[in-house]
Structure P
Amino acid sequence: MSIDMTVHAVAPQPDAEAEMDRRAAFCREIARSAGAVALDGYRNRTPGFGMKGPQDFLTETDAAVERHLKARIAEAFPGDGFLGEETGGAIKPDTWVVDPIDGTANFARDIPHFCIAIAFVSNGEMEIGAIYNPVLDELYFARRGHGATRNGKPIAVAGTGDFDAACVEFGWSNRKSNARYMEVLSNILEQGANVRRGASGALGLAYVADGRSDAYAELHMHPWDCLAGLLLVKEAGGVVAPFLAVGGLTKGGAVLAAAPGVALGMSAATGIALETR
């Protein structure tokens with residue numbers, strides 16, 4: 001996978017709000033159409049899968065979904081950049097960032113906890129995000145300044161403030177040492193929280209946005225795994241760590257997203273700083 005870092009000029013749009021409306025509607029539509037490709041692959045998959053690296057799974061459906069999304073975006077917005085997990089791409093002032101299947105290990109092992117994640121970034125701002133679990137037909141969507149929804153209904157982060165009642169998710173990354181992972185896990189447990197891991201960081205973030213979890217943390221994530229989810233959590237009233245501002249679009253970084261009542265405690269436990277508002 002390669003990433004072209006050349007920045008290309010984009011002509012200004014005559015009506016920015018109307019153009020963002022168009023992109024938002026398009027994002028919802030392609031999330032569902034990509035979900036149909038993914039669901040067909042899930043139901044008709046053959047045994048076996050490939051490996052890109054240790055605990056890094058790859059199926060034919062990953063490639064098929066990314067091809068679908070790349071083609072649709074190129075047709076609708078030919079001047080935009082595209083950055084996908086499987087094929088890389090070019091970062092431009094307007095760029096779509098895509099994970100065709102987040103939770104591929106679950107997908108490959110017949111666990112219906114996976115999703116398509118799509119984010120639209122414009123001039124360094126997360127503007128639009130969609131996360132779709134086609135098995136459950138749950139479409140999470142957020143647009144900057146317009147709130148967050150699940151299947152069209154507004155969602156909000158949990159009001160939990162007591163770690164003895166908190167349920168959080170902590171993702172594992174092979175880009176950080178197991179020793180550091182275990183240290184942070186111990187810190188979270190010592191706060192009193194219940195810790196789980198669902199093996200889909202994008203869905204983990206979506207679940208924070210709608211109050212199913214109180215926080216999600218991971219010591220390193222790629223942008224296609226987390227951008228849509230970070231926007232969802234912010235628009236649902238949560239607190240997140242900075243990502244784009246610290247170079248996350250090109251190199252990834254630490255991720256923390258939490259309900260306000262547990263955010264400071266999670267930041268202390270993980271060592272991940274929060275955005276300042």
Structure Q
Amino acid sequence: MKSKMRVLYVSSEASPFARFGDLAESARALSGSLASLGVEVSLVLPKHRRPEIEALPLEVVLPEFVVPLGDDKVKASVSKAETGGIPAYFIENHKYFYRDEIYGSSKEDYLDNDERFTFFCRAVLEFVLKAKIPADIIHCNNWPTALIPLFLKTHYAQKAHFRDTATVLTVHNPAHQGQFPPESLVLTGLTWDYFTPDQLALNGKFNFLKAGLIFADAFNGLSPDCRAALQFGNGGAGFESILSRRRDSFFVIPNGTDDSTWKRAAGEYLDLYTKAVGIKRGG
């Protein structure tokens with residue numbers, strides 16, 4: 001392993017830029033603690049409609065690139081800001097992210113969240129590829145980023161740039177899994193061969209979180225209870241077979257509560273990253 005690990009921390013939210021829940025605070029605290037341990041960490045998130053983002057001195061990194069989405073090619077751009085010594089990259093598309101809320105209203109989620117976050121996952125990889133951003137680890141969080149490991153092992157499997165890139169998926173809330181109608185699979189550009197109980201289908205729906213649990217090199221929850229929640233949540237239909245089959249790839253790293261415990265958590269994540277790279281390489 002290199003002495004200085006390079007980590008892209010991909011999240012749908014991160015403080016102080018855009019916040020919905022605890023994930024945003026975790027993104028801020030963990031990335032800062034990783035940087036304090038010598039990790040080259042960068043944040044990647046959508047450019048949400050937020051005054052905290054609009055007030056930043058943004059530098060355009062990629063003024064325009066196209067993202068495959070089903071049979072379409074959707075335009076995107078990427079800008080960058082440095083905050084607290086950590087680069088933050090913002091993927092911009094007004095149709096998908098220039099909205100009042102991150103996921104939807106208090107009454108219901110946005111109806112096109114499948115399209116929005118399939119786009120985001122694919123856009124992250126297209127950006128990393130086109131900008132030649134080096135990454136030993138792409139750290140994904142929750143269902144909105146869980147298609148990244150799937151795409152790396154399918155559409156991008158032969159890309160030399162990603163040959164040594166491993167993925168880690170953190171499950172912050174196993175109750176939210178990103179469950180969508182089967183036809184949402186079309187947005188991924190994958191064939192229907194992937195829509196089976198052994199792969200992306202669960203209870204007749206396309207399950208984003210399941211994709212991440214199957215295809216990430218390693219995954220972790222925030223407490224031992226996460227395993228039980230994944231096994232028996234949502235009316236008893238969960239991920240028992242995945243957790244059994246991938247028990248050596250499942251870890252538990254609690255969030256920190258202050259600077260010292262966040263630094264301890266960051267140290268555990270460093271160990272997890274090393275294990276994920278070993279899993280990626282078949283070691």
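Only the coordinates and a few stated rules stand behind these numbers; no lab work does. Owing to the predicted nature of the structure, the values given are computational and were not obtained by experimental measurement. Cβ atoms are built from the backbone, for glycine too; each structure is taken alone.
A few points about this structure:
- Among candidates P, Q, the computation of volume of the Cα convex hull per residue in Å³ that gave 128 used structure Q.
- Structure with the greatest value (metric FRET efficiency 1/(1 + (r/R0)^6) of positions 27 and 259 (r between Cβ atoms, R0 = 30 Å, to 0.05), set P, Q): Q
- For 19.9 (mean count of other Cβ atoms within 10 Å over residues 171-178, calculated) the corresponding structure among P, Q: Q
- For 45 (percent of Cα pairs over 19 Å apart, for residues 19-146 alone, calculated) the corresponding structure among P, Q: P
- Which entry (P, Q) yields the derived value 13.5, 40 for Rg and Dmax of the Cα atoms in Å, for residues 115-226 alone: Q
- Structure from which -11500 was derived, helix-only ellipticity at 222 nm (-39500 (n - 2.57) for each DSSP H run of 4 or more, over all residues; to 500), options P, Q: P
- Answer label among P, Q for the case where distance in nm of label points 7 Å out along Cα→Cβ at positions 75 and 219, calculated from the coordinates, equals 3.6: Q
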